[in-house]
Structures are given as C-alpha cells and as structure tokens.
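Following are the structures in question.
Each value in this text was obtained by applying a stated rule to the coordinates, not by laboratory testing. Here the structure is a predicted model, which is why all the values come from computation and not from measurement. Cβ atoms are built from the backbone, for glycine too; each structure is taken alone.
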Structure P
Amino acid sequence: MSQDRRVVSDTGPMISLEKLGDGFRILRLLYDRILIPPSVLAEVIHGQFIDEHAYMEHYGISGFLEVTQVQSQRALPESELLDPGEIDAIRLALERNLPLLIEEEAGRRVAQQLGLQFSGIAGQILKAFRAEAIPSSEAQEKLRELLAAGRINKRIYETLSEVLRSS
C-alpha cells in the first residue's frame with residue numbers, strides 16, 4: 001500500500017509558503033497534493049487576487065492545491081478562539097485522516113487535543129532536510145527567510161538551525 005502524500009493546510013502556512021522564494025517547491029518534494037477548505041482559499045486570496053485561478057497561476061500550484069469541501073460540522077474544543085479557516089482545516093484533516101499544516105498557537109493546541117499530526121512550515125523544511133530532499137544550506141536559507149518575514153520567531157529559528165548544524 002502506498003503512502004498517502006497529501007496534507008491539509010490552514011491559512012498561516014500558505015502565507016508562509018508565499019513569503020519563501022519558491023516555497024511551494026519544498027512541499028512538492030514531500031506531498032503530491034495540498035488540500036485546503038474554501039474558507040482558507042478565501043483568506044489567502046482576499047484583497048490580493050481576483051479569484052482562485054489567479055492565485056494558483058501566480059504561485060504555479062494548479063493541480064497541486066486542491067480546494068476541498070468540509071463535510072463535518074463536528075464541534076471543536078476552544079472553537080471560539082479559532083477563525084473559520086482554522087476550524088475548517090482541522091475538520092478536513094480529521095475527516096481525511098491527514099496531517100495538518102497549522103501555525104497559530106490556538107489551532108495547534110486544538111489539533112493536539114484531537115490527536116492530529118501537525119506542523120508549521122519551519123517543521124516542513126526540517127522534514128524535507130531529514131528526507132534528504134533539500135540540503136542543509138537550503139534548509140538554513142529557508143529558515144532565514146521565514147525569520148526575516150516574521151513567520152517564525154528567533155527561538156524557533158535558533159532551535160531548528162542548531163538541529164540542522166548537528167545533523
């Protein structure tokens with residue numbers, strides 16, 4: 001049985017990927033498809049793109065990004081702390097039994113309570129390095145880009161940089 005190479009994403013990780021030079025390429029090395037609910041798509045294109053096709057064309061992710069309807073209306077713990085995109089992304093990950101890309105603290109806490117496997121983009125960079133999909137130098141550069149864009153804090157940057165150096 002082949003490994004399912006799909007992942008669900010919330011809005012934050014999509015924004016982080018947009019900030020990286022060719023950020024989606026790293027995820028293409030790890031996954032065949034990124035699933036996002038319509039609410040996440042609305043958040044990422046809001047005020048920047050005419051529609052989803054313009055967004056996908058701009059980042060070259062047509063066929064890689066799949067907008068997927070959420071079927072579940074499952075109640076989530078601490079849902080009052082989550083935005084609609086986070087709620088839908090968590091529900092979609094639960095429905096499909098897939099890992100979740102999420103960066104916001106409240107959303108990560110809920111994902112953990114529900115037993116979901118989750119990560120932010122910095123974690124995906126480390127995963128790509130450990131899978132030998134990217135060299136240490138590229139992983140280090142991507143972490144620097146995330147730090148410069150304000151997508152990770154200095155503590156996370158330093159911790160992951162040390163992991164890269166010691167590997």
Structure Q
Amino acid sequence: MMRERADQGLVTHLTVHELQRAGDLTRPGEIIHACENPQVLQRLVMAGVEHPVACMSGNPAAAGMILLARTAVLYQGDFDWPGIAIARRIFDRGAHPWRFRRIDYLDAVDRLPADNRLSLSGPIQATPWDEALGATMMAADVAVHEELTVDMLLSDLQ
C-alpha cells in the first residue's frame with residue numbers, strides 16, 4: 001500500500017500500528033531523508049521527488065521513533081535552538097545529518113536577505129554531531145527555518 005501511494009505522489013501518514021506490522025520499509029541500501037516541517041514535505045512532494053522522505057512534524061512521536069529504529073535516516077531541521085534540540089534527539093536514535101552542519105548553516109544564512117533575519121532565541125543547545133555548528137550559530141545569531149532551505153534539499157533528491 002505504501003509503495004502504491006508513493007508511486008502516485010501521495011503523502012502517507014503512518015501510524016504505530018502500521019509501522020509495527022509493515023514489512024521492509026525501504027529497499028536494501030535505501031536511505032530515508034527526513035525533515036522536521038510538514039510544509040517542507042509537501043513542497044518536496046509537489047516538486048515530484050520520488051525518493052523516500054519522512055516528516056517528523058517537530059519532535060518525533062512514537063511512529064517517528066519506530067521509523068528511526070527500523071531504517072537508515074538522514075535528517076534536516078531548523079537551524080534554531082529548539083530545532084537543534086530536536087535534531088540531537090533524532091541523531092541520538094541513529095539518524096545522521098542531512099545538510100545540517102556548520103557549512104550548511106553558513107550557506108543558508110548567506111541566502112537570507114539581511115532585512116529578513118531573525119535572531120536565535122531560547123536556551124543554547126549543544127551540537128555534538130558538529131561542534132563548530134553551535135559556535136557558528138552563536139556568533140552569527142541568525143535563525144534559519146527549514147522552509148528556507150527547500151531548494152538545497154531538492155538538489156539532493158532529484
């Protein structure tokens with residue numbers, strides 16, 4: 001059923017029940033790219049991406065945790081302190097960064113118009129997958145929401 005829906009370009013919301021009973025979620029060696037924001041997933045689908053992409057919708061719930069445990073996942077999210085906290089929880093479950101390192105942050109900041117920048121807010125978070133990322137974010141003091149990086153994400157998936 002999931003493959004049929006994917007072939008039709010339809011977003012499928014998977015429940016814990018479905019994930020527990022599903023067979024293989026990916027083909028051998030296949031990686032699922034995951035995002036934080038449902039709007040990002042919708043834009044990727046509208047662009048015709050055929051690669052498997054999941055959306056955690058913020059902090060992953062039980063279904064997201066099952067997906068992380070059963071598949072190889074590359075994750076991308078918001079470059080702000082709450083987004084970093086979410087990413088750390090996801091990476092602690094075995095996912096790896098997808099355009100979520102210092103160089104990616106700097107590239108995203110450079111793309112933002114100077115008059116459209118928001119400062120970081122909330123408690124500073126550690127970035128153990130890339131120690132330089134946290135320091136760079138503190139120095140730049142610019143939040144970059146995932147929706148602003150969709151063009152970069154698309155380049156990886158097409």
With distance in nm of label points 7 Å out along Cα→Cβ at positions 10 and 34 derived as 1.5, matching label from P, Q: P
Give the label, chosen from P, Q, of the structure having the highest value of mean projected area of the Cα convex hull in nm². P
Here helix-only ellipticity at 222 nm (-39500 (n - 2.57) for each DSSP H run of 4 or more, over all residues; to 500) has been calculated and equals -16000, so which of P, Q was it run on? P
Comparing volume of the Cα convex hull per residue in Å³, for residues 82-129 alone across P, Q, which is largest? Q
From which structure (P, Q) was Rg and Dmax of the Cα atoms in Å, for residues 50-145 alone calculated, if the value obtained is 15.5, 43? P
Value 2.6, calculated as distance in nm of label points 7 Å out along Cα→Cβ at positions 58 and 122, assigned to which of P, Q: P
